[in-house]
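Each structure below is given as structure tokens.
Values in this text are rule-based calculations from the coordinates and carry no lab data. Since the structure is predicted, the reported quantities are computational estimates derived from the model, not experimental observations. Cβ atoms are built from the backbone, for glycine too; each structure is taken alone.
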Structure 1
Amino acid sequence: MAFSLRKNSDRGGVGLDIDGRYLAAAQVDGRRVLRAASRELPNGLVRDGEVVNRDQLAAALKAFASQADLPKNVRLGVSNQQIVVRVVELPRIDDEKQREAAVRFQAAEAIAMPLDEAVLDHQVAGYAQAPDGGARMQVVLVAARRSMIEGLLEAAKKAGLRPEGVDLDAFALVRTLASEMPGPDEQTARVFCHLGGVSNLAIAVGTTCFFTRPLSAVWDDDDAGSRLADEIRLSIDYYMTQPQARPVGEVVLSGPGSSDGALVESLGIHLGLPATVASPLGVLDPSALKGGEDPHRFTVAAGLAMGAAA
């Protein structure tokens, strides 16, 4: 199939989703997908969201970038067990340096990972008034194993790409899909579950992701509905232990596995929650996708591209 991402490469960001089963790239400008391309990924290069063979992945990325005329600057995503997302509450701190120091101090207790082996980031999710009248802030804290990030970056650089940043697949997923949902309801949360090479779960209130984890159950296995439902239910239970957690109102499915109507119905029955299938690209105009491309492959890549442009 002939496709090109290089044309108009100075417009919009490019997200590259290294899914365990395929590679998908999307270039987004505003609310339009300008270019998109995907190809199968050989088995054994990425397992459970982690790079297993850097050299062979680099070769696959190089071939894909050449075939797709992929711009060198890309934004990558990650989703695996080497990532921890926690919500912490702190007194409101407006000074950026002081806030970073306070978050790092809190991370030493909240993250079961040596900080010198981790890459840390955080985002202020909101503010609230404490019972004593003091101002508090809710912070989403992210920690990723440094060696895992370095392995991904090394493979991308060996392929001749220039990574502009690394984002969580979960954040990209919510970024793409939450904007198409009805106005944010601060009283309820949504579960977003992307069924791709890695079944990735994110729980968000409005457009803010508060919890994420990859699921071990695969969507095309025997008894997939009940296995996935069990993991989703456990994830919801854990999320509900976090500060200011909101009850979950629905489950939103995306990715190639969301095309399985029987699976979607089974998940809804097992979970006892409404289960809906998202429009693969949310509010983005998908008209640039070439015939034969599965739009469900590009949900995460589009969200990564949107993050690059933010």
Structure 2
Amino acid sequence: MTGREFSLYMRARLTHGLGRLLNRRTATAAPAIPLDEVLRGPVSPFSLSRLLAGRENAEREAAVARYLAERSVRFSRHRFASFEGKGENFSVDVGSGGRVLILIAHHDAVPGSPGANDNAAAVGILLSLLDRIEPLVPARWRVRFLFTACEELGYLGARAYVRDIPLGGVAGVLGLELCGIGDAIVLWDADPETAFLRRTAGALERLGLRRDEGYHVVGRIPVFGSDHRAFAMTDIPAYGLSIVPLAQAEALRRFVFKPWRSTLQALVRRPPPFDTYHTSRDALLTLEPPALERVARALEAIIAGLD
């Protein structure tokens, strides 16, 4: 075990322990929508977020696989297990080019949380794109949708994927996290600047979004992380992608860039969308369907802008 793996393992244990402690003291969330009802329902980001929200992690994992199978989507399975935990990643490739863009959404949640914004919304967004992005993918490119397990265990699933799966041709990675509340796209851990980052920001500009208004680009965040960091450790350009309320931009900047103050503040008051993050309040009713649609449109623009 490396020192980094030990650090991630201990942080994950702390997160899970704190989640169990805090969430068992709060009211029980609404029950999950019956899976068959979701499978028969609309193929929209919000509707598909119901596939996972409110379910235990084993059920969430199985629900993603069942959705892909019932839609006759060809997908790959990647099982992993270690002393840290075990799970299964799923991937779908669209296009046939040699250059690869990976879009990630983890399907697990912390104990006691319905996991709607973290991270059922992101899974719903990616699933909704599967049927409609093929015409947007340039001939030289392939888009890989990666649905990872155990992100809440120090992005264990993504680390296992990076360890086990060849990454030749991967030119960029975007990890979707907190994509269900807000009106401003955020690219984070965006340091240093790369050609992939410039291309991504350019696509958002062409969509009509203005920097520091419709979208933000921020550097390395000290405490919060996600699956893209497993890829960044191999020197692949990899960034987080979220959506947040523009009106909360300054409060959020203070919150995420001052980790010790954030830890104390988390026990009392947090700005949206972190006010429900990792809590039993992270329920479907807090999601904003236009936010999910905005992220989906941003991803379509980013895919169409690949060259």
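Among candidates 1, 2, the computation of distance in nm of label points 7 Å out along Cα→Cβ at positions 141 and 277 that gave 4.0 used structure 1. Each of 1, 2 could give FRET efficiency 1/(1 + (r/R0)^6) of positions 173 and 221 (r between Cβ atoms, R0 = 25 Å, to 0.05), but the derived value 0.95 comes from 2. In this comparison of 1, 2, the computed figure -11000 for helix-only ellipticity at 222 nm (-39500 (n - 2.57) for each DSSP H run of 4 or more, over all residues; to 500) is attributed to 2. Hey, mean count of other Cβ atoms within 10 Å over residues 45-52 derived from one of 1, 2 reads 25.0; which structure? Only structure 2 yields this read-out.
Rg and Dmax of the Cα atoms in Å, for residues 53-124 alone was computed and gave 13.4, 41; which structure, 1, 2, did it come from? Please list the in-between numbers first.
Numbers: 1: 17.9, 51; 2: 13.4, 41.
Clearly, the read-out refers to 2.
1, 2: which one has log10 I(q)/I(0) by the Debye sum over Cα atoms at q = 0.10, 0.17 Å⁻¹, for residues 133-284 alone, as calculated, at -0.38, -1.12? For log10 I(q)/I(0) by the Debye sum over Cα atoms at q = 0.10, 0.17 Å⁻¹, for residues 133-284 alone, the value -0.38, -1.12 is produced by structure 2.
Comparing mean projected area of the Cα convex hull in nm² across 1, 2, which is largest?
Numbers: 1: 16.1; 2: 14.4.
Greatest value across 1, 2: structure 1.
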